[in-house]
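Each structure below is given as structure tokens.
Each value in this text was obtained by applying a stated rule to the coordinates, not by laboratory testing. As the structure is a computational prediction, the values presented were derived from the model and not from experiment. Cβ atoms are built from the backbone, for glycine too; each structure is taken alone.
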Structure P
Amino acid sequence: MDVRINRDEVGRAFHLQAGEYDRHATVQKRVVDRLMELAHSHVDSAPATVLDIGCGTGQLLAALGRSFPKTGLYGLDLAYNMTRCSSDRLGSGAILVNGDAEHLPFRDGAFDLVVSTSTLQWVENLDEFFRQCHRVLDPAGLLCIAFFGGRTMQELQECYREAVLARREVCAGGYLDRLHRFKEIPAVQEALGRSSFSSVLLFSEIEMDYYPDVHNLLRSIKRIGAGASAQEVRPGGLGWRSVLNETSRHYRERYGKDGMIPVTYEVVYLVAQRRDRL
């Protein structure tokens, strides 16, 4: 059964870590560059208006502004401090809104292009997300998004789960609930099939990152705000530290090489258009 995503907790975590985000979000920066390539290859002409859902610190909006200097830029983020960081980067060049991807506060047909990176994995209701994107897009508009898929951090999830299941005294304490369920491609395909979008392109790519150890990896995750638990479960104490130490041991022995541990990120890219455009 899927774990319910605590949207308030997610927003609060990214709000608190907004100032650290750019220093630690290395993979996310590469995803922005890749999505820009896809947008350029599928947009026939410069869009009049573009919306970035989950705009973060404004990296994607800034890139769009450089490519399309006459385009009206709009950004939305669940975390207020992220919109402030975007404002610092973009100045008066964009309109920024603190809001929710499942309840877009924009009029129907307002945008020629809707983009999003590293956000869909925090959306609980995929049907509502696609419904909202369809509503705010012009009939000739395009949806172009990237998000982290099911194989993301597979090494950490495998070693953590093994460490928890080996300790019966902590299995019933909510420890497994700390594992974030990343969106699988079939689930996105099913939601897209129920929507009013047709997929133009849907594929995944693997990005790799490397850390000295598990503690550095977890610290980096926390510093970009992505350490928010999906549930209001806060294990702690000796049992929690023991699980982390055992996770680190499994990870190092199974995957470590040359003093570093690898981290897999599955990045799913989707380009879709409204069916009434066909």
Structure Q
Amino acid sequence: MPQQRPLLRPSAPHPRRLPPGHYYHPAYISADERAAILEWLATLHPIWEQRYAANHPPPPGQPSRPLLRPVYWLGNWQFACLDYYRPPHGLLDRCVRAEPFPPVLRRIVTRVEALARARYHEAERPAAWQLNTCLINYYGERWDGQRWVDSARVGEHRDFEPGPVASLSLGERALIQFVTSRRPGQQGEVVLERWLADSSLELFGGAFYKERTFHRVQRVDSRGGHSFPPEIENFRARRINFTFRYVPEEHVQPYHRLSIGARDDIRPYMAELARHAPFFAAELAREAR
């Protein structure tokens, strides 16, 4: 009987040599810092936002829709219906002054800023660069009235805020991918993917990662049994991500200085936030004066 040849696995492609600009630390947050963050998270009341509003309607043929997950912002709030911060043209009526970082996050951010200044040269970050805005994303499952639907993902996008971006992860590990720009009808090539672990830090900056690629969260594991406060109606969070970015201070506006249309669109959100956060209650009071 002839001897069978062993099956050969196809060799993996030689990894592409990527430009510098991506950094990952799998255990950046200490156990004490993690515990302090969780204690503070329990005091928050994240909100669900609609993507569009009366003065910022959806494109023709597209309905208004809610975001996939509840969110909270620190430093400045970029409401979805105001279309976020998109320089060079989307500058005003985009970034609304919000609550400052709590002490535990402020200490971590100070360290991250020093790390980023050491890793990225001046051409890759504005002179006044600092991590002054933070999006808190809650990843998990939402109840649609009949079943739990997994919404722990983010589609391809770019972060338009200038300079390096920092990401802190808590909970289940998440697969992030950087994908090359694509032409209509074609799929982009995944040039870098990484699992982001609990308590990890990811930094990325420079033209390749900010301008020539998109990034996405392809999926979030559910095997670790993580669950996070606070209790959110019809939602179960198994991962929380803090994304820190930079918005020039001249583009951050207090609520009462927004245009009338922008204020009208986000007033219901401001009122909901004001129920639990004295900062937003004071902002609404300033408008009334």
- Highest-scoring structure on distance in nm of label points 7 Å out along Cα→Cβ at positions 71 and 151 (candidates P, Q) is P
- Item | At a computed 3.9 (distance in nm of label points 7 Å out along Cα→Cβ at positions 223 and 247), which of P, Q | Q
- When percent of Cα pairs over 31 Å apart is calculated, the result is 31; to which of the structures P, Q does this value belong? Q
- Query: Among the shown structures P, Q, from which was the value 25, 17, 11 of semi-axes √(5λ) of the Cα gyration tensor in Å, for residues 87-158 alone calculated?
  - Reply: P
- Which structure, out of P, Q, was helix-only ellipticity at 222 nm (-39500 (n - 2.57) for each DSSP H run of 4 or more, over all residues; to 500) calculated from, if the result is -12500? P
- Item | Value 1.4, calculated as distance in nm of label points 7 Å out along Cα→Cβ at positions 47 and 63, assigned to which of P, Q | P
- Task: For distance in nm of label points 7 Å out along Cα→Cβ at positions 95 and 215, find whichever of P, Q sits highest and give me its label.
- Result: P
